[in-house]
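As structure tokens, here come the structures.
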Structure I
Amino acid sequence: MLEGDEKVWLAPVYPLVPRFLWKGKPVLNKGQRLTSLLGGGNESSAALTPIGDLYSMYGTYGIVVGMLVWGVFLQLYMNWISRKSTSEKSFFVYISMLPILLNLESGVVGIVAGTVQVGIGVLLTAYVIYGRSVTMLPVVDIRSR
């Protein structure tokens, strides 16, 4: 009952294709299905954590592999901002993306799809606000202190 039609490997595509073009596009409502499974009604939704979602889909090994992949992704993201100098545009993108990347109240498919959706919006907003080139801001290296 908890399983739906959504697939983790298709999660980056979900926000890009409108429902009128993809008639069988899955509805990402795993939290509502969890509430129903736990005996609650359909008018509420329980928070399904990424770890719980990975466990329900793939078991213990799914948690290990999924969290390893997510950790590598977040480390690459942190490395991108901790370059020697960064632009105002890069800093804007970094700060704007943090809430969705650190969201722990959604399933894995919702986090990946949300990251793609918010990322596109943030990049377009950064382009409108800052344009192509902006001045570089020095980043203080706190490790050398």
Structure II
Amino acid sequence: MPRRYVDGADRGFAAGTSVPVEKSQAEVMKLLRREGASQMGFGTNADKVVVGFTAHGRQIKITIPVVDDGTRRAEQEARRKWRCMLLQLKAKFEAIRSEISTFEIEFQPHTVMPNGKTVSEIVGPLISSAYESGRMPALPEWKGN
């Protein structure tokens, strides 16, 4: 959801972009290729966009919630979110190149585990539980597929 200001206006990053989704998607794929990713692809449905790729021996899946109800507002928001995706990836790769961060740190939440879930999907509920209970959760036992 775009950031809301006191006057109620949307002024999130790229809020007024006219860059077509297809151009942003092509730029994302070009960036990923340049950064050494393989097996790249993306998919969309009515409520999310998924960008997937393999890099550094890891499968990565980044999911962005969207609304696809056919309205002009939804189309604009899709253009904006793809611009945000590109910005996010550029920032992550620049942080890695500049030795501010590592690939593992930047992409760990999006790393796909052998069971098909991302680290974030597995660990997120454990973190929430720890904060609610004030106790450290036991780490889940991995039993293969």
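None of the figures in this text is laboratory data; all of them are computed from the coordinates on show. Every value quoted in this text rests on a predicted model; they were computed, and no experiment measured them. Cβ atoms are built from the backbone, for glycine too; each structure is taken alone.
If relative contact order in percent (Cα under 8 Å, 6 or more apart) comes out at 30 when worked out from the coordinates, which of I, II was used? Only one of I, II returns 30 for relative contact order in percent (Cα under 8 Å, 6 or more apart), namely I. Name the one structure among I, II that mean count of other Cβ atoms within 10 Å over residues 20-27 of 15.1 was derived from. So the calculation was done on II. A value of 18.3, 57 for Rg and Dmax of the Cα atoms in Å, calculated from one of I, II, originates in structure I.
Quick check: 3.4 is what I get for distance in nm of label points 7 Å out along Cα→Cβ at positions 44 and 132, calculated from one of I, II. Which structure matches? Considering all the candidates, the number was obtained from II. Identify the structure, out of I, II, from whose coordinates helix-only ellipticity at 222 nm (-39500 (n - 2.57) for each DSSP H run of 4 or more, over all residues; to 500) was calculated to give -18000. Only structure I yields this read-out. Among candidates I, II, the computation of distance in nm of label points 7 Å out along Cα→Cβ at positions 60 and 92 that gave 4.8 used structure I.
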